[in-house]
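Several structures are given next for inspection.
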Structure 1
Amino acid sequence: MSFNNSPERLSDGQLNALNALLDNVSNRQREDFGNINSQIKPDGTLITSCDRWSDKTIVKELSNIAAGEGVLSEEGSQIVPTSKAYWIVDPLDGTTNFAAGIPYWAISMARFINGKPETAFLDIPALKKRILAVRGKGVWINGKLLTAETRAASSSACVSLCSRSIRVLQQKPNKPFPGKIRLLGVASLNMVSVGIGQTVAALEATPKIWDLASAWLVLSELNCPIKWLDLDPSNLSPGKDLSAISFPVLIAGSEKELHRLLPWGKALIED
C-alpha cells in the first residue's frame, strides 16, 4: 500500500517501520495483559508500567522513523510541538480495561501536518486488528478498505457513551434516550465504532487530544458528521499545553442521527 505522492506523505519505508513498531508494542502489551498492576495518576486515571514502556518505545522510535517531527503523548510531553509535522500518541488507550483484565484497549498514533491529522494508526492488540487512515485516501482495517457504504449497511441501534457522559440520561428525564447504550471504556474506539458501523453515534464528554487524534481522521475519511460541543481542535497552537484541555464531541453516522442526538450533546455541555 503506497501513498507517497506528496512530499508531506510518509514514505513506504516509514509506513513499514511504523507497522513494525506497532507489532512490537502490541506484542508486549498482549504479554503483559493480565499480569500487571496499575497505579493512580494525579488526575485520577490509571497507569501501568506497560503504559510507560509503550510510550517510551513509541516516542524513541518515532524520532528515528520521522526525524525532526515532534511528539505529544499522554504519558510524555503534552505540549503541541512547534514542528510543521508532529505526532500525537496514546500508547495504551483503555488502561482501566487493560488493568482489570478486560481485553479491549488500543494503541493510537496520529501524524499531524499544520494542525490537522494526515495519517493515523489505531491498533487493537487483543483483537489483532489495525486501522490505518490517510487523509484523502481512505481507511483500512487489516488492509481491507472501509467506506461510508460499509457503515450505512449496518443495522446497529447502539450509541456509545463515555463514563462521564452518562449523566445526560438524567438531564432529560421526560425523554427516553434514543438508542441502546454501550460503554466500551476506550475513548478512541468509542468514537471509531461509529465509523465502522458498530454504533450509530458516540458522545464523549472529556476526550483529550490524544484520545481523539486518530479517531478524528478515521471519522473524517468515512464522512461521519462531527460536532465539537465546546472547543474545536482544528486550531491547535504550537507550544500550547493541552494537559488539562478537553474537546467534548458528538459523532454520528449521518446528519439525521446527529440531529437526533444533539439535545443530549447540548445537555452535557449545559451541565
Structure 2
Amino acid sequence: MMSAMLPLSWAETWIAAAYQPPLVAFVLSLALPLLLVLAGRPRVAGLGAAAALVVTLFLVFGARMVTPRMLPERLPWLVLGAAALGLAGDLVGLRGRLAGAVAAIGAVAAGWFMLGAPRVVPDLARVLAESLPVLAAFAIPAWRLVPVRAGPVAPALTTAAALVLAAGLWFAGSAAVFVGLAMLVVAAGAGLLIVTWMRVGAGAGLAGTLALAAGLGGVAVAAGLAMRAPASWAAAAAPLMALAAGFRAAAAMGLAPGGIAGGMLGTLAAGLPLAGLAFLLAGAR
C-alpha cells in the first residue's frame, strides 16, 4: 500500500493509513495557496498546490534516484520539474501562445522522462510505439487546463478528471498504489479549488496548472505502463477523454462549460463511460 510508505505516526484508529497521504495533500493544498493569497500573490496561488503535491509525493516515495523500471517513483521529480517550469513562466509573465508553447515543451519533456529518459537511438526505437499515448497523457491536460489557469476552473477540471482516473483504476482492479496516487491529485486539486473559489482573483498560474497536469498525466501513464492490461489502459484514457470532451458534454447538458459546476459535471460525464469500460474489461478477464 502507498500509505505504508508515508512516514507518519498517526494512529490508524484515528485516520486509516490509506487515507493519510490524500489528507496531507488536501490540507497542504488548502493552507499553502491561502498563505500566498494572504501574502498578496493570489494569481500564483497554484504554486502552493504544486508544493503540496510535491511534498506529499516525496513523503510517500522519498528522494531517490530512479531507473527506467521505476514508474510511480518518477512522479515526485516529474511534478517538481513541471512546477519549476511553470514558476519560471509565471515570473516572466508568460501569456497566450507563449504559455501554450511552454506547456507543449513541458508535455514532451514529461513524456520523455516517464518513458525512461531515452538518450540513444535503440532506446528511442524501443519506446516509439508507446510515445504517442504517453505524450497525449501530458498534452491533453495541458491543452485544456492552461487557458483557464486564471480562476477556479483549472483546479475544478483537474479534480473531476482525477476522480474519473481514480474510479477507472479502482474498477480495473489496478494496484492500490495507483488509485492512491490518483486520489493525491484529487486532493491537491480540491484544496486549490476551494481557495480559488473563495477568493476572487486567485488562480492556479502556470506553476499550479502544469504541476496538476503533470500529476494527472503521470499517474495515468504510470498505471498504464505498469499494469499493461486493456482495463488499465481504458482507465488511464478515461481522464483524457474527460478533459478533451468535457466542455462539449457540459454544453450538451445545457450547462456553462466555463463554469465550475458545468466544467466538473461535463468532465465527469465525458470520462465515466471509459471508466465503466475498464470495469467491464476487468470482469472479462
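Starting from the value 1.7: which structure in 1, 2 was distance in nm of label points 7 Å out along Cα→Cβ at positions 76 and 92 calculated from? Going label by label, the one that fits is 1.
Given a computed value of -10000 for helix-only ellipticity at 222 nm (-39500 (n - 2.57) for each DSSP H run of 4 or more, over all residues; to 500), which structure among 1, 2 does it belong to? Answer for the origin of the read-out: 1. For which of 1, 2 does distance in nm of label points 7 Å out along Cα→Cβ at positions 212 and 228, calculated from the coordinates, equal 3.4? Only structure 2 yields this read-out.
Comparing FRET efficiency 1/(1 + (r/R0)^6) of positions 124 and 196 (r between Cβ atoms, R0 = 30 Å, to 0.05) across 1, 2, which is largest? Structure 1 gives the largest value of FRET efficiency 1/(1 + (r/R0)^6) of positions 124 and 196 (r between Cβ atoms, R0 = 30 Å, to 0.05) among 1, 2. To test your reading of the models, identify which of 1, 2 gives 25 for relative contact order in percent (Cα under 8 Å, 6 or more apart) when calculated. Checking each candidate, the match is 2. Work out the source of 34, 25, 13 here, i.e. which of 1, 2 gives that when Cα extents along the principal axes in Å, for residues 148-187 alone is computed. Derived from the structure labelled 1.
With distance in nm of label points 7 Å out along Cα→Cβ at positions 172 and 236 computed over the structures 1, 2, the top value is the one for 1, the highest of the group. So percent of Cα pairs over 11 Å apart, for residues 204-243 alone, computed for just one structure, reads 63; which one of 1, 2 is that? Source structure: 2.
Values in this text are rule-based calculations from the coordinates and carry no lab data. Everything numeric in this text was worked out from a predicted model, so none of it was measured. Cβ atoms are built from the backbone, for glycine too; each structure is taken alone.
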